[in-house]
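Below you'll find a set of structures to go through.
Each value in this text was obtained by applying a stated rule to the coordinates, not by laboratory testing. Please read all numbers here as calculations on a predicted model, not as lab measurements. Cβ atoms are built from the backbone, for glycine too; each structure is taken alone.
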Structure 1
Amino acid sequence: MTAPVAGRNAQPRPSLTFADTLAMVVGHVVGIGIFRAPSIVAGNSSSESMFFGLWIAGGAASLIGALCYAELGSAYPNAGGEYYFLRRAYGNSLAFLFAWARMTMIQTGVIAAIAFVFGDYASQLLPLGSHGSAIYAAAAVIGITALNVVGTYQSKWAQNYLTLALALVILAIVVTGLAYGGGAAAAPDTGGSGVALPGLAMIFVLLTYGGWNEAAYLTAEMHNLRRDIVRALVLGILIITALYLLLNFAYFNTLGLAGMRASKVVAADLMRLTLGDYGAVALSLVVMLSALSALNASVFTGARTNYALGRDFALFGFMGKWNERAMTPVNGLLLQGAISLLLVLLASFTPDGFETMVAYTAPAFWLFFLLAGISLFVLRRQQPVIADPFRVPLYPVTPMLFCSICGYMLYSSFTYATSLNPGSIGAIVGIGVLCAGIPVMLVARGKPVSQ
């Protein structure tokens, strides 16, 4: 008797190697942020030592969080990832709100934001009119979602190749900046704006490092869970930190700190100064490649939460079906794609779709990130699913540091939501969507599939 093609009895099965998981971690993190954030960080740094110190600190903070997630993932492997951690620690209600936020805001908002970056750069190469960015963004969402619907095998190999290609082109930018730059870094630095705001700079550093937590959604599909999740997270963070430091040094070598402060597109300026207009075209292709890599990883992991939600609540039961042939939650992917397209449409009417979507996701993201960190303390008192999971070193200091970082970022995101910045409208709408999940939760709670 053959296994069912799709249904509630079908389950995720190990199909991801260590290399697959590592590619997902690196590909998800090394996205478009590193091509935008360095100028903002430089503008809030009083010296080059502070500038590079902030990027090292960002890698260290990410490593601290990764160690916490390595314990959670190895002790409680599940396709629902953070949803499963929160459900075991706090119960169905909070877990439902997280899944609601991830389905309607966090992951779909990230997908839409990444798609807009792809659309912005694609429009520079081949303009399609005033709404060209949104058209390209929608096409990217549809194409990557379709790839993932076809199957895990196809999407994971696409991710492997995209991540490898991205790493190679970033190294090419580094070599270009080091070989053809020079002199700028040695120029006298007048101090830029004269104001150093390392706290604000750290917000953008950590946003650039964001995404490694998505490894939690791969735990049910790893061949060697306990070993691979630790290795993939730790090695992934080290690779990412090294790439970021090299790329920032290339920016610094070509533009100097003062030049980085004055630039809004440091990577484009680097390529234009070293290779001329051809360099600017090459950079557009690099950013588009980076966006596709991050987009595929986001689509892949995001639908796993929808699958877990459908397994636990009858109201969303249609998403709790695993397609055995494709080895992927097809219904969860389709709903995620539809919501992402809706967000692309809505954001296309704002001045900056990318900024709007980042603001839309931030408050909910850092709220549940903080709760996931606290859940480690709660779950330490429970019997783990895996008998011998990885244990975070220097407990409880390490998770306390992680929770402190999340708390600071949560405060910063709510402060931004109450500001008069044009992008803050996205944060306000996001908070409203999160609150809208409460009545939906009350309806869904009365019809649980499992406890």
Structure 2
Amino acid sequence: MKRFATRKDQGTKLQSERCCAKLSSLLDMKLNCALVPLFLLGAFSVTAENWPHWRGPNFNGASSEKNLPAIFSKTEHVKWVAELPGPAAATPVIWDDQLFLSSGEERTKTLHALGLDRKSGKILWNEQVGTGYSYDNRSNFATSSPVTDGKTVVFLFANGELWGFDFSGKVLWSRNLQKDYGQFAYQWTYGASPTIYDKKLFVQVLHRDEPVHGRGRADGPIDSYLLALDPETGKTLWKHVRPSDARMESHEAYSTPTPFEHNGRTEILIVGGDCISGHSVKDGSEFWRWGTWNPTRITHWRLVPSPVTGGDVVLACAPKESPIFAIKAGAKGGTQTDDIIAWKSKDREVSSDVSTPVFYKGRFYVLNGDRRTIARIVPETGKADWIGNLESRITIQSSPTAADDKIYFQNFRGEVFVVAAAEQFKILHKAEMGDEGDDLLRSSIAIAHGELFIRTGHKLYCVGE
């Protein structure tokens, strides 16, 4: 049988081909339109970052996240709210669809490790890991933030309890650092957070060399130390004793060990005991140290902010309204002279007694919680691009975090500030997220997968567009 034998048949064929081509074009357009959001979703998922450490994925308080809200409240842009056992200064950590958080429970005087579903806020597991709650009315034993490497999540508490879990909440190991190495000797409450880097778990204990308030071993020397453990088993890999010339409370530090890579060398930075030092990842041996911001050996200069790096310098924040010191990266050879100092801050507002600065897009942002100001600092010179007045009547001791050209932090009562990370100082928003009775909030705001995680006294908010 012949097909399209006549002119009429040929015309019918041509019309049919044109219709098919038009239909194919329309289908392609619809298919392409359907693929656009999938492509955008794929692009977003590629750029989405976890928040595995209290200072974020790069240990500097910053993330590459985009599309974060500038305007929000307890009801606006809130995806979910989780009720927590109690207040704590610990910051949430996030890995993919799971979130982990330390907490205390004031009623039962117990300590808890929590695992939550990031998408819904549902508490997947809540394990009691110890008893005891606080030594004073300023903080509790759940001050340290957890840390994860994507397989294991580790929780540390101020009574020395150190626990490793898998993501399902199964206990992998547990130990107590005070039982292993002697009771902590702190005026207040231990608050350093653990760090995972180079397949090692790092914990620092920088405390005074004599008992205080009946705390601290009496049967031998009280050493400050840096500890490296296997995160999968909790076994000690090495312990490095870190002495200092500090006196009394100035021995004490609540800072967190910070990894740093520069010119092919990796090291762990420690600040406290009136000095800053860099240590080998392999065995804890000391590459270098510099000190001091306390030449007269004042006895009450405990140190809280952690080291932060950027622009080939390392920041050490001296306490009590003292300057910030920028140390040139790559120091070698034991104790350094003042030649190692790149600059120290001159403006009184450029100081931080508690909050750890954030390094974001080539600038340090230094939060002075007592003066309620924030400064944008050039890392090469220490010059302030601007110093902004936050107009907060309440003290701020949380550490700022940054992403999407915004800086986030909260004050004691849960008023969250959103400041533009830009050439001109601008407060983009203030949100009252705290509840009645919230008055000592210190948790930093975690940023992951296009969302903000804001911890208040008894609640955790997930905020996103």
Structure 3
Amino acid sequence: MGQFIPAALDLYRDGAWVTHSAEPNIHPPGVMLILAVAWKAVGYSILSSRLTMLFLAATGLYLTFLLAVRLSRGTSGAPAFVAVAFLAAAPMFYTQSMMALLDMPAMVFTLLALLLFLDERYAASVLMATGLVLVKETAITTPMVFAAWLWFRSDRRREACYFLMPALALGGWLLILYRSTGSWFGNAEFQQYNVTQSLTPLHILYAIFRRAYTLFFADGHWIGTLALVHGWRFLCNRDWSVALAVALAQLAGVTIFGGAVLDRYLLPVLPILYIAFAVAISAYRPSRRLLSNVALLALLVLGWFWNPPYPFPLENNLAVIDFIQLQRRAGEYLESNFRDNYVVTAWPLAEALQRPELGYVQSPLKVRQSQGLHLREIQGVNANTGDVIVTYSRGQDPPAALLAIPAVRDLVSGYMDLHPEATSEELETIGFEQRIRWTKRGQWLEIYVRSSH
């Protein structure tokens, strides 16, 4: 909603490569082009958008199987099928396969480029790597790995030079973006948040910890990590060296750059990780192998529904569905009861209420968008001109029992805002009373109306 659907609609309707319906940024137009082509074929709809992303995800599963077959030669226990099962059961893969974002398509193009490179089909690999960087700019690390491998390990320097093409393609996009916006990053705020701010030592240390936790512990990954300690010797050949170099390079790119440190940035790495888990587990004796595979699969599926006791991106599991359902319910309620009134709220609901094509309302509502949901931010858009205020949780709050411990509260408050949304008492002070409140698995949404309304 914030970037990719509006940008894809601009390309679909106006042929605009640089979006004018959203704030432009450095992200290349690859995903937007894929969606626009699908819409040209079957028409714009939420269903066609979702099916397009599901098709890409299914392609990613197939390519993961092909790569796993290649990387698991000489092992037992059908690790190629196990690796695909791990990926399909991963909560983040499951949710991201439905969403119009960069990371699932980047995973698909990474797998394609890697498979073709391992087959020594370098021209085709260059084309896929070019498509990859036009989907996600940080994936430039993959063709750099291929070029370095050919230059230093294979002494095939002419072929290594072929892999400069993705960099040239990415440079062409940056030139188009600069000529349109005056910024190589699309806007100064994006550059500050995702480059300047992310290069601070504390941020990098936090990102390293977060990446290590997500890859090697969360959602039962600790089972695969223990297996890697036991079966690492199966990951020692030329193909594994290339695959691991690609994974590590992409991991380094999204660890150093990116202010949000979102876990979905790791999607291109997950197929290689799950293949490594499956291959390492295959070194166990049959009974232990079966137990490890079933346990890891069970914990992955549990991760769809279980919300960890700490703040996490809602898009990591089915919490994103709960969020969307609350927002859609609010849209229907507001459209039925307050069609002619001004609504004060923050993104993403503010945009959802104004753009019927996003599926939350049938016609645009009158909205005054606030920067956030603090009382001061709501007042900053002159809430006196609004008739309705909508506040809602935008993340998973830490358990109240933990926050009741003073030491925990003091520690957590240094890293997160414990009161990001205005309370009912605060909104009463500016003349609003609560009309309705909905909750769903730890998330909530509240609608307030002017007391005299």
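Hey, mean projected area of the Cα convex hull in nm² derived from one of 1, 2, 3 reads 23.6; which structure?
3
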Could you figure out which one of 1, 2, 3 the value -17500 for helix-only ellipticity at 222 nm (-39500 (n - 2.57) for each DSSP H run of 4 or more, over all residues; to 500) was computed from? 3
FRET efficiency 1/(1 + (r/R0)^6) of positions 119 and 295 (r between Cβ atoms, R0 = 41 Å, to 0.05) - structure with the largest value, from 1, 2, 3: 1
